[in-house]
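> Scrolling down, you'll hit the structures one after another.
What follows is calculated from the coordinates using simple rules that are stated; it is not laboratory data. Just so you know, these numbers come straight off a predicted model, no measurement behind them. Cβ atoms are built from the backbone, for glycine too; each structure is taken alone.
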Structure 1
Amino acid sequence: MSALKFPDAPTDKKALEESTVFSPRFDAAGLVTVVVTDAGDGMLLMVAHMNAEALALTLETGIAHYWSRSRNALWKKGETSGNFQRVVEMRTDCDQDAIWLTVKVQGHDATCHTGRRSCFYRTVGLNDGKVTLADDGSKPLFDAQQTYRKPA
């Protein structure tokens, strides 16, 4: 558990947008959206969420931590797969309700739980009036079923 606390966001718009005080604006569920890109080539790797504890741990350790909405639990990225995300830079947007991480991925250089480098491995298109998904050809870099299997 981190002892790091974040100040409440200023109510004055100018202060929020121009001050040097980091005061992330968490939503009603206590989360802030995080966009993650690769520090080397800028590839979009994933979009996730952080609560205050995940954000504090990320700042303190330099390893990305998130809040898993599906598991309702804190999640240290790479803890199971070995594909840790070392934070190179953290930015926030103008009204501090979104965070952008640039990271170096260790391990297999894969971010997605499917074993792929990026969670964005499908393109969305329109074909004869129907919305379609097409695989971009990227292949898993590790065996996700083996890595994430439940112990017997």
Structure 2
Amino acid sequence: MRARDLAVGYETVSVDSDAVDAARLMAEHRLPGLLVLDADGEPKAILPASQMVKVLVPAYVVEDPTLAAVVDEKHADRLCKALEGRTVGDCLSSKSEPPPIADPDDTALEVAALMARVRSPLVAVAKKDKAGTHLIGAITASHLLHELLGATGAVSTAGS
């Protein structure tokens, strides 16, 4: 199976998208992250849901997790206010790198190796040419696992 066969339409946002809307999109669709596109529609980064959660948590709590126990629910309910007025670009880590991109002709094993090497829950599938990078879709780790396990007959239909 090739990457083009595994790729599915996936939610994307731009670096200028509203951070609250992006968080809502992740939450409503239970996504492990969002694919962030630049102004030309080319993959720029992956915004993991864990990074969005990190933006919500005050820095002093990240530095000293014991403080989380003393923050009451009234204040915890206000955490989402940290996203107001911010863009997706504001929420990206300063260490954010371009997302892993698989060629449409890559095999499932090549995609799996790429995903494992960069430790990403998401790989963009795109065709690169002289005009730029053209997004075809994305492959999530859970989708790839499902397909690989299904190919071996190891996927159980119990509980589905």
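> For which of 1, 2 does mean count of other Cβ atoms within 10 Å over residues 19-26, calculated from the coordinates, equal 13.4?
It traces back to 1.
> Further question: Supply the structure label, taken from 1, 2, corresponding to mean count of other Cβ atoms within 10 Å over residues 11-18 with the calculated value 16.1.
2
> Where does the value 0.10 come from, among 1, 2, when FRET efficiency 1/(1 + (r/R0)^6) of positions 3 and 139 (r between Cβ atoms, R0 = 30 Å, to 0.05) is the thing being computed?
It was calculated from structure 1.
> Suppose helix-only ellipticity at 222 nm (-39500 (n - 2.57) for each DSSP H run of 4 or more, over all residues; to 500) works out to -3000; of 1, 2, which structure was it derived from?
On the way: 1: -3000; 2: -9500.
Answer for the origin of the read-out: 1.
> Hey, another quick one. Determine which structure produced the value 0.75 for FRET efficiency 1/(1 + (r/R0)^6) of positions 91 and 123 (r between Cβ atoms, R0 = 25 Å, to 0.05), calculated from the coordinates; the candidates are 1, 2. Walk me through the numbers on the way to the answer.
Details: 1: 0.40; 2: 0.75.
Of the options listed, only 2 reproduces it.
> Still on this structure, please answer the following. Assuming 0.65 is FRET efficiency 1/(1 + (r/R0)^6) of positions 43 and 67 (r between Cβ atoms, R0 = 41 Å, to 0.05) as calculated from a single structure, say which of 1, 2 it is.
This figure was derived from 2.
> Quick one: distance in nm of label points 7 Å out along Cα→Cβ at positions 59 and 83 came out at 2.8 when computed from one of 1, 2, so which one is it?
The correct label is 1.
> Related question: Comparing distance in nm of label points 7 Å out along Cα→Cβ at positions 99 and 115 across 1, 2, which structure shows the greatest value?
Comparing 1, 2 by distance in nm of label points 7 Å out along Cα→Cβ at positions 99 and 115, the maximum is at 1.
> Okay, next question. When relative contact order in percent (Cα under 8 Å, 6 or more apart) is compared over structures 1, 2, which one is greatest?
That would be structure 2.
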